[in-house]
Structure formats: structure tokens, C-alpha cells
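Below you'll find a set of structures to go through.
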Structure P
Amino acid sequence: MPVDVLIVGQGLAGSLLAWELIRQHVRVMVIDSGEINASQVAAGLINPVTGSRLVKAAEIERLLPAAMHCYQQLEAAFRQQFFVPMQMLRLLKTEHERRLAEQRLGQAGYQEFLMNCPSCPSGIVSVFGMLQQQQTGYLKTRQLLKSLRDFFVVNDCYRKIKLDYREIELQPCLRWRDLQPRHIVFCEGHQATTNPWFGGLPFQPVKGEILNCKTSSVYPVQILNFGYWMIPIESYQFRLGATFDHANLDTQPTEHASNQLIQALAKVYPELQPMEVLEHQAGIRPSTQDKQPFIGSHPVHNDLHIFNGFGAKGSLAIPWYARQFAAVLNQAASLPIAAHVRRYYDSHFLSG
């Protein structure tokens, strides 16, 4: 069967890369185990200014427009809404954060993303005040991935199968089962740590747990960011997350994490009662040691590639990098060195 690119993994990275390649008339096959992946569990938040230091995401000026264009394009193609724009209230946790927020509000590069919020909405407790964050929202990741999988199936470019690396032949030509692709791109999320060609890269996977909740209370239709986040998703329902656990890398939800999230929300929003947990999910984010994605070709086998490691910023970053990497595979562009796996070529991280 003629295929140009075999993509391993149908999370957000693999799906958006496949979509971009198909748009460029590249013949693609996506293979995936069909198991729940981190993208299906993730909140899908897009937030240009993050962290305790209130820093703009690197390359936000190109990442954000590319993300908005990609999701608008997908919405037009599938006639569904995937990205929900929604303002975010950022609760400031310390006096240091409050002073830093005042500085950011005076900086020209932050004014399109941050606004002063002089008073808290009724029922919300924030001793050090809050900011209103602009150009924020969330991606309906699970809905988007289902739509794309259905599209791939209809177009005969999807197979539900768990990859056995031993079935990949490198010589005399690249082959997997009945396919002879020109390229194989691994978009496996945290499972890439066992990949025989890219598993030595310094991944830093982290477990995150999220709750889907219901309440009879009326609350603001805004994302609440208080170290964790609360995302209204429909009338009287919201998502609450996410925890960070580097030690226990499994996908089993825990009572400890559930209590942690509920107690944290109760401190800042004590009037949000009663609350019922409808669903409790856990996933493993494919984060990296230097917080930059792993993209590019293997130093020895240049028809094997990786497109992975976007962590919690995947919804924002993947669309631009997918477009750029699709052009790389067509030899029409290059990658930023900060994201290219070439930064590890002279180390021991890449094998065989």
C-alpha cells in the first residue's frame, strides 16, 4: 500500500500532524492502540501567560495565531465547535505575585493578555487580588480527536493496532507490515520512553488527574486559575484539575488527588456547594526535562522521526509545530533548534 508517512499515535500531536499532512496531499497512515491517551484526558487549556512569574509563553506571537487558525479550520471542516474562547480569572496567591502582576500590567508586551480585575466575583476568596487574563479558552480535545479519528477511518488512513517495534524493518528499505512509508513519525506521548530509537531522550512524564463535576450553585462563566483550574463546560458542570505527580506514573485515579482538588477549590470558592464528582480521570503528560518539545529525525536513521513532548501546552503549541514539521518532511522548512532533537545529538540520549 503506498504511504508517505506512517504516524504512530493518535493523540493531539499525531492527529494534528496527520491533518496537516493530508491537507498538503501527503499520503498518511495513522496507527493507534485505541487506548485512552493523555490528550483525551487533558483540559486543552490555551493560556498565553502562565506560571508563578506570569511569563508569556515562548513564541506566543506565532503559536497563538497558528492555533486559532487551525481550530477555526477544523471547525469549518467538521461543522462543530472545538475551541471555546473564555476569559480566565487568575487568583494571586502571594504578595510577591501581586507586585509582579502590577509590573506586568505596565509592560507593553503583556497588555493584550492581562487586565486588572479590581474586585473578586461574589463568593470567590483571593486575599492578594486577581488578574483577568485575555485570549484564553479551552479545546474540546476528546471531541476533536473523535472527529479526526472518524475522518481518518473514512479515508482509509487509520488502523487500530498496538505497535510492536520489532515489526519495523530499516533495511533494505523502511517497512512496517504491508506498508513501505518514506517516513515514520512517533507521536506516542509518554510511551515514547520505551521507544528503541528515541526512548533515551530526557522525558519527564508527569501524572495528572482531573475531575468532571456538577453543582447546583451559579458560578461565573470564566476559567478560574488558582494554582489548579476550574473550567465551566456547560450549565452547572465544570472540570477541575489538574494534579502533578512525578512519582506514580500510572493512569489509576486516586482518592488523594480527588480530595486535593476539591479541598483546594473549597478554599477559594467556599460557596460552590454542593458538588458532585461525575467522572475522575488520570493521564500521563509527555513533558520534557527542558520544557521544550522533541521534534526531528534520528541522527542515524533519518527516515525515523519524533513529534512529541508538548506537555501541558499542547493545545497552544502543536498546531504551529505540526505545520512546520509537515513542511520539514517535505523539505520545505527547518525547525527551531530549541525544539529539534539535534540539541541532544552529541550526548548519550539517542541510541542505535
Structure Q
Amino acid sequence: MARTRLYRTGVLEAEDFPVADISDHLADPTAVVWLDMVAPTEDDFAAIGEELGLHRLAVEDALHAQQRPKVDRYDTHGFLNAYAVHLDTPSGELQTIEVSAFITEQAFVTVRKSDDFDIDAVVQRWDDAEDLAGSGVGYLVHGLLDYVVDSHFDAVQSLDEQIEALEDVVFADRVSHTDLQRRSLRLRKSLVTLRRVVLPMREVVNTLMRPDHHVTDDALMPYYQDVYDHVLRASEWTESLRDLVATIRDTQLNIQGNRLNTIMKQVTSWAAIIAVPTAVTGFYGQNIPYPGFQQPWGFRTSTIAILALSGALYTVFKRRGWL
């Protein structure tokens, strides 16, 4: 079902009235109307498109998913597209939730592709800032943008915490490298997705703040500036985390290489030590006479040679840190 609200001179007067009444309310220049639509069809837009003067290209963008975050300006209205995000902490996977909006002088129409977008959270932000309702449609646009950008900020903060935990795992004595690689790649994929929806928001918010778009007024400007600051912080944070994940991956590979080198040195050292008794016993195991052949002192000599040479090699390898 479509949700509706009516503000008159900055005061909330009615909610959930029939969509057919929108045209009557818009006849009053002091009225501002909000309409929320979930997965609308072309017929749904036909009911309001002519009344609000919606451009067919904007309607087409609203009907089709996977549009990039943007603000398009038409003669009678603006079209906004953005993405809220939600991070599944256990898996590290990022979910993007698309929302579109039509912005006119007296009407604000939100179009959700599904119920996954929490419009109740947006409505709550409007109710928490009722003193700004006198600013008209710009007040409604701000509530939507504030919710979307805060979801970006929450996601990047959660990703930061997961990456910090990943750093601790990298230097653990016993670690599953397969699991570590899987987690790092999943986080990197989530960061790439987040970057794709966060970076364009700088231009989106900056465009809406321009005087020629007539969205903000003097009362709303500080609030839009605050949203813009959050967008910049989320963008910069996302970029730094992408670099950090790449550094963690490189560090993991370097640690694996160093550990492999240490193991190879240890194996080589023990192989060299074992080769000494093999060589000595092989010499004394010959079936021809030699000094000490079939004599007790020959056995003692071979034993002493094995212990002395093996001990010498062990000492040398130990001093070099190979053992």
C-alpha cells in the first residue's frame, strides 16, 4: 500500500489519505505532500505522473533497478536515486537497497524497489526534526539522505572493526590461511560495493545544495552540510579500508613466505646433520679391510666421528638461526 503525508505551513495535518486526494492538496500552495510507493508499475505512475509532470525518462529510471546514485534535473522536478546499505556482520557481505525519489516544489515521491528499505526509519527522522518542516520538500529530502548516508557510515564502521580483527588473526601462531583468504576477499568485495554507492553521493548531496535546485534554504543548509561531511568521511574511510585490506593480504603472503623459508632452513639443516651418520656408517659398513676393521676401537672411532660432526653442524646451524 502507498503511504502518504500532508504538511501544511510546516505542520503535519494528515497521514495515509487516498492517493487520489493528492491533486486536491497540491492546489494549496502552502501544502507539501509525501507519497511512498513500493515496487510500482507503469499504471501506478500513470495515476500521478500527469499531475506532477513527471518526465518519462525519470519514470523509466524509477521502474528499473540498478541505477547509479545520481540527481537528474528536469523542467518540473528533480529525480534522485540512492542506495542504503546493510552489512551482515557474521558473513561480511554487504546488501544494497535501492530507493528513488521525485522532487517537486510541493511533492516528494519515494519509490522503493522492495520493502527491504526501512522507510519507517526515515519517517522517524522527520518526526524527530519537526521544527524543520517549514522548509518544505527540502526537509523531507534531508531526512531520506540522512538515513541513507548514516547507513553508509554504519557499514564502513562495522567493516573497519572486522578488518581490525582480521589484522590480529594474520599474526596468530596458528591460523587457517584458507579461511583468512576467504574473509579478506569477502571484505574486499563488500568494500568495492560500498565504494560504488558511497562515492557518487558526494556529487548527489553537493548538487542538491546548489541554489538553482531550490531544495535547501538557509535553515536547512547547515543540516545538508552535516550530511555532506558524513559523505566525505565515509568516502575517505572506504578508500583507506580498501588499501588496508590489500596491505593485510600482502602481509599474509609475506608471513607465509617467511615461515616457509624458516621451515626450509630447518629441514635442510636436519638433513645435513642426518647425512653425517649416514656417511660414516656407510664407510664403516664396507666389506673390505680398513683401519679399525673388525676392531673395537674402529667402532669407537666411528661413533665419536658421528657425534662430533653432527654436534658441530648443529652448533653452526643454531648460531645462524636455522634451528
Structure R
Amino acid sequence: MLVESVHAVPAAEWERLARRAGLYLSHRWLAAEEEDPTASASYALVRDDDGELIAAAPLHLVHDEPNDAYRPGGLLPPRLRPRVIAGARRGYHNTPLTAPGLGPVRRHACLTLLRDAARALADRNGTTHWWPYLTAEATARLAPLYPDDPVHLEDDALIPLPGADFEGYVASLPSRRRVGVRREHREFTVNGPDVRHLTLADCAEDAGVLLAGHQQDHGHDRDGIAAMTALLKRQAAAMGSAARVVAAYDGRRMAGFCLYYHYASTTWIRAVAVDRTHAAPHLYFNLMYYLPIQDAYAHGSTALHAGMTTVEAKRRRGAVVTGLYALADRQRPTAQA
């Protein structure tokens, strides 16, 4: 069964499958992504004989991909150029949704139906499909359904948060790292800028300026201030008070921010940017790790999803690192003359 909006599925029913999968497959996040004009969304649903939803996957027919990290060129073999993305299109964390408690045989049958739905949508649009940024577990389950071996794309970092507070996290680190983390946090707290906890709607314009600078420092010249501010304002409008920001201010000027979400038992880092000219000690490390970790404990999270890149720095701060992979369907046969 294919529906054209996640709103066609009651949020509670969708969340029963999504909460173990993560923020970027949540009902609210997907509803927000439907506003993105660069792709058309639909949703493959598998229901049992009683009508209960037991598997699902978003499907995105991409019209124009502004994010280089989701363009198949450069990620997949040259012969593969799919335009349908199965699963999450943003967030670099992907898995098909299946109901808890499904046995291996039923789960495999559900995944086959999701694959077939993605294949049919792609075929109708003269293209193929792929699953980018699959978790290792999802890759192992989906790989038997695809003709080629998985392609390793990136590594993903998750920081466990044991105990009841920030000291519980610090105590879980090796002794040398405990000393370093305590020093970085202490020096920032004593000598750093004013720290404010805000919603994204409170500070989207300030954050947009910093995020544009961060993107351009990493070679994304198209991501100027207007584009980044508009993106953050759209996210703020869609996600409301769930879009949390911890920001450092020097007077009225934002020196850095971290945008994050509490979802299920995990706190998800979405974006971090700092003013590199600001002299606050250990500004980036506190915004990326220590301040969100403190709020994660206050919220009851048991892990911080720190995501891709700078993996070794994340590993030194307690991260467990696992691979992220892509699976792509076969190339469509060329029509015979």
C-alpha cells in the first residue's frame, strides 16, 4: 500500500515503529520534510490481516538534490544513478521500519514488500532506488534483497550516557580522558560566554549567520546566510518547541550554537556552528558535547547521537562508532530500439 503523506497514518501508529529507528524517521520530522519542494514524498505501508501496521518506509522521488552527501554521484558506482531514496532523506541515519517482535521470516517478507514498493515507484518514474546511510543492522537485513554489496559511506558516533548526570558520563571515560573533559568543561564554565537555552524559533536568524559561515568553511558555497536562515526558520516552524538550542552569547552577539532534539531515549545533535574568531575556551567541545549532554540527562536520555565526521574526537569523548552503508537496486534495462 502506498500513501502520499505521513498524515495518512495516525502519529501513534507510525511512532510504534519509528521510536526505535530515530528522529529522522519520526512522524513529525517526516511531516516537516514533506514541505521540501526538492522531492516528492510517499510512504510504503505493510499491514497484517488485522490491519495493524507492521512495516513502513518513506519513499522520496528526488527532483533536485541540494545536499551533496545525498547525491548518488560520487557515492555509488558510476553505472548507478537512482533518483528514489528509500527511508530517511535527511540526518544520515536510515533503516526500514518494522514492528517490534516480528520473527525473522515475517520481517524478511515485510522488507521484501518494502523493496518491491520502492522498485515499483522508481520504475514508474524511469529510475531506480537506493537506501543511503543505513545502519549496520539495517544493512545486514536488507542486503540479501539487493544485487550488489553494500557501499560503506561514513561512520556514525553514539555516546552512551550512563548514570544519572554529567558526572556519570565523565566517570565512564578512561582516566586520562576524564581529566581532559573536566578541564575543558571547567575552563569554559569559568571563563566562557553567556550560555542560553532557547528554542530554534527564538534564534533562527542568529544561528543562520553562523551556520552559513560553517557551511562555507566546508566548501558549500551555495549555503549563504539567506538560505541557512530560511532552512532554520522552516525547521523551527515545523518542529516547534522540540527544536532545542544551546547557544553561547558575547553580549548580544551569538558566538556559537548547537541545535538538537530529544527523541525516544536519545538526544540527536542536528547542527553545530561557532564563530572561530571568538576566544572562548573550548567553545566547540562544550556546544557539541558537554552542554547537550547535560540537557540530555535532564531530559532522561541514555545516549547522545553525535553523528558523522570528526569521529576520532567523538571516540575520545566516549562514542561507540559503527558504519553507515548504502544499498542500491539494479539498473533498469535499456529499452530496445
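Just so it is clear, none of the values below were taken in a lab; they were calculated from the coordinates. Worth saying up front: this structure is predicted, and the values here are computed from it rather than measured.
Name the one structure among P, Q, R that log10 I(q)/I(0) by the Debye sum over Cα atoms at q = 0.12, 0.13, 0.18 Å⁻¹, for residues 46-229 alone of -0.84, -0.93, -1.31 was derived from. Walk me through the numbers before you get to the answer.
Numbers: P: -0.84, -0.93, -1.31; Q: -0.62, -0.71, -1.17; R: -0.87, -0.96, -1.19.
Derived from P, not from the others.
Given a value of -20500 for helix-only ellipticity at 222 nm (-39500 (n - 2.57) for each DSSP H run of 4 or more, over all residues; to 500), point me to the structure among P, Q, R it was derived from.
Traced to structure Q.
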